[in-house]
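Multiple structures are listed underneath, in structure tokens.
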Structure 1
Amino acid sequence: MYIRQSRRTYKGKTYTNHLLVESVQTAKGPRQRTICSLGSLEPAPAEDWLGLAHKLQSALQGQESLSGSSTEIQEWVEKARNKKKSTGSDGDRSTVTVEPDRVQVEQAREAGPVHVGHQLWGQLGMNRILQEAGLSARACRLTEVMTLNRLICPSSEHAMPDWIRRTALGDILQEDFSELADEALYRNLDRLHPNREAIERALAEKEKTLFNLDDTVYLYDLTSTYFEGQAKANPQAKRGYSRDKRPDCKQVVVGLVLDRDGFPKAHEIFDGNTQDRRSLDQMLDALEKRTGKKLGATVIVDRG
């Protein structure tokens with residue numbers, strides 16, 4: 001609905017009237033139907049008309065205003081209702097009256113971000129890539145929810161099941177996550193790690209095709225993550241240069257290669273005492289395994 005201004009001249013004097021109208025679809029195409037006359041809206045400025053039209057439309061559809069309505073608006077609404085009854089026009093019969101103070105929210109689920117992530121997961125063909133790497137359908141679903149968590153609300157594997165249950169992922173994936181425990185997520189990481197080379201290679205090829213990516217420039221850098229415990233079961237956990245200012249803790253070094261658009265191409269985990277310059281050759285070999293040998297490609301690293 002919107003407000004339309006009309007003028008009529010009678011005996012040399014011009015009269016201004018304002019009409020509340022709505023667009024309707026007829027056999028002859030779209031037409032305007034007058035709901036009621038609002039009289040002269042002076043001195044209300046024209047920029048306020050749209051807001052007024054929205055208030056009237058909401059009131060006519062049975063939506064109660066949270067801030068209340070003026071007596072004048074209520075009179076216009078009653079006038080418009082009477083006009084609709086007299087013309088036999090009931091408007092949208094599918095409209096349902098909602099009383100805000102009687103609405104209760106139960107079991108709310110976050111749906112928007114996970115829906116977008118699920119659609120992109122499908123466009124990348126991730127389930128096929130994971131299945132070709134030897135993962136089961138269940139492992140594919142766990143990998144998807146873990147990936148979406150990293151993108152939307154990064155959490156530890158211990159906290160991740162609660163986040164999953166607060167989203168609509170169970171409905172989207174048709175999977176019951178009510179009893180999901182963190183142990184299942186830890187075990188899934190153990191399945192992914194040995195297959196990372198095949199997964200990264202297939203994903204890099206799919207992304208290049210889907211997004212028309214350039215493969216002439218690569219960015220390489222290192223980071224590290226440390227362990228609070230002894231980490232005796234991890235032979236790569238060693239003391240070295242700590243970027244986290246925790247030389248007292250054992251750590252591992254992580255190398256990551258991105259393309260110029262920020263898409264990850266390869267990653268490797270090195271011993272915690274690995275120096276930056278000694279990791280470059282290994283990382284270049286890993287990059288070649290993922291993307292093939294690129295003649296003329298430039299790899300950019302920092303001086304560290």
Structure 2
Amino acid sequence: MNLDNLDYQKLTLCLKRLTASYPFLKMFSVGKSHMQREIWCIRVGKGAKKILIISAHHALEWITSALSVGFVRDFSYLLKNNGRFMGEDACDIYSDAEFFIIPMLNPDGVDIVINSVDRTHPYYKTITSILPLEKLSACWQANIRGVDLNHNYDCRFYEGVNLAEISGITGPHYTRYSGEHPFSEPETQSIKTLCEKIPFRFALAFHTQGQVIYPGDWKDQWYINTSRALSEASGYELCVPEGVAGCSGFKDWAMDSINLPSFTIEFGYGKNPLPFSQFEKLKEPCYNIIKEITKH
């Protein structure tokens with residue numbers, strides 16, 4: 001299964017093949033994007049610890065979608081064959097945890113980055129008024145409307161808007177524009193609805209790059225211990241986001257508004273979009289983080 005250049009069409013095909021091969025996988029949609037693409041979720045596991053994993057808030061970071069699909073593929077194979085996942089019995093993990101994996105929250109944005117747009121595209125004028133076509137594959141992080149999905153959550157939202165305006169971002173943009181109001185976008189609305197419906201134990205937001213983990217600011221010792229355990233498992237440093245990076249993101253909303261312990265993981269190192277040649281190297285910290293979170 002080739003996961004390079006994983007756009008929405010390829011993602012959907014991969015997920016359908018996996019669910020056909022492994023009946024214990026459940027595939028369903030949690031909502032639709034602006035372009036009416038399904039926001040797919042894969043559910044696997046039967047344990048009490050419900051763990052949410054979200055990839056590709058940002059379009060350039062589609063390699064996180066490949067990491068999520070890679071995990072589903074590899075874990076399912078090991079589960080079927082009574083194998084061990086990063087040293088742990090895959091069947092034990094399956095019994096202890098239930099994963100809800102959203103491999104591509106921003107399918108419209110990813111499609112822009114991987115496939116570009118032509119004049120027949122309904123958002124062609126909007127997109128090209130923001131950024132020239134030749135720069136889309138190197139710069140576009142937002143959704144199809146020019147809203148940065150990881151700045152569209154209701155946590156320090158207007159503080160983030162003010163900081164972005166200082167940088168000259170006052171409307172639809174390829175990055176950092178928060179939208180007209182919190183949850184203005186169907187993609188983030190779908191996450192809000194899901195999180196309010198299901199009592200998740202933890203949430204992980206997969207991003208690139210930096211090789212760091214951003215925990216929340218909770219002072220509870222068990223949360224601090226979990227943060228340190230994830231850092232040790234991955235080799236990634238624990239950091240505190242600064243400026244606009246600390247505003248209106250998923251992790252902060254989840255922790256502040258619905259009391260959901262969450263972490264932002266920045267995989268890899270370099271310039272987005274990370275080359276797919278890094279994929280195999282990124283699997284180890286990714287899989288170790290997933291294994292570790294099931295222990296807490």
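Here, each number is a calculation from the coordinates, and none is a lab measurement. Nothing here was measured: the structure is a model prediction, and the numbers come from that model. Cβ atoms are built from the backbone, for glycine too; each structure is taken alone.
Of the structures labelled 1, 2, which one yields 21 when relative contact order in percent (Cα under 8 Å, 6 or more apart) is computed from its coordinates?
Source structure: 2.
Work out the source of 2.1 here, i.e. which of 1, 2 gives that when distance in nm of label points 7 Å out along Cα→Cβ at positions 108 and 196 is computed.
Label of the source structure: 2.
Given a value of 53, 43, 35 for Cα extents along the principal axes in Å, calculated from one of 1, 2, which structure does it belong to?
The structure behind it is 2.
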